[in-house]
Structure I
Amino acid sequence: MSSVLEEIKPETADLISEQAKAQRLSVDEYLNDLLSSAQASRSRPMSLAEIDQILNELSEGTGGLPPLPGNFSREDIYFDHD
């Protein structure tokens, strides 16, 4: 078990600890919750309502952005790639 802990960078351990503390959980409880959530999300597909909610959250604050030009293409994105 100690070899697993040696693989975790101190910065990562600090972030985990901060997140656990913010949720008023022990680090062990926090990590178990994360693992449970990850397993649950993999075991069932998302509903359309969940997808809509995620997309709405992603788009918050983007209402003032100008639309892309009508001739926008992949080339505009990858102009500096070979």
Structure II
Amino acid sequence: MTQQDEVEIDGLRLVLTCSAYPEQYDVFKGDQQVANLRLRGHFTVEMPDVGGDLVYQATPEGAGSFEDFERRHFLTVAVQAINKRS
């Protein structure tokens, strides 16, 4: 999956807010922001925004942006973690 400005996964809309260092997304359920995803050496998922509850973390190969082959996997796992907490 190549980087896109906006993508929908499992009913959540991920909006790319920064493309590299960090690759970062705001996540929306309808019009409400429910999470923030950020990859800066370490991938974190915080709800409802930066500084909120850490619900998932990982260390992908990409340091400041995902490698194309890993992006879909990590974004999908992040969405699954968000949906479990929503």
Subject >> Identity of the structure behind -18500 (criterion: helix-only ellipticity at 222 nm (-39500 (n - 2.57) for each DSSP H run of 4 or more, over all residues; to 500), calculated), options I, II >> reply: I
Original post:
For distance in nm of label points 7 Å out along Cα→Cβ at positions 7 and 71, which of I, II scores largest?
Top reply: I
Original post:
Can you tell which of I, II yields 37, 21, 15 when semi-axes √(5λ) of the Cα gyration tensor in Å is derived from it?
Top reply: I
Subject >> distance in nm of label points 7 Å out along Cα→Cβ at positions 23 and 39 - highest-scoring structure of I, II >> reply: I
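Where a number appears in this text, it was derived from the coordinates with a stated rule and is not lab data. Worth saying up front: this structure is predicted, and the values here are computed from it rather than measured. Cβ atoms are built from the backbone, for glycine too; each structure is taken alone.
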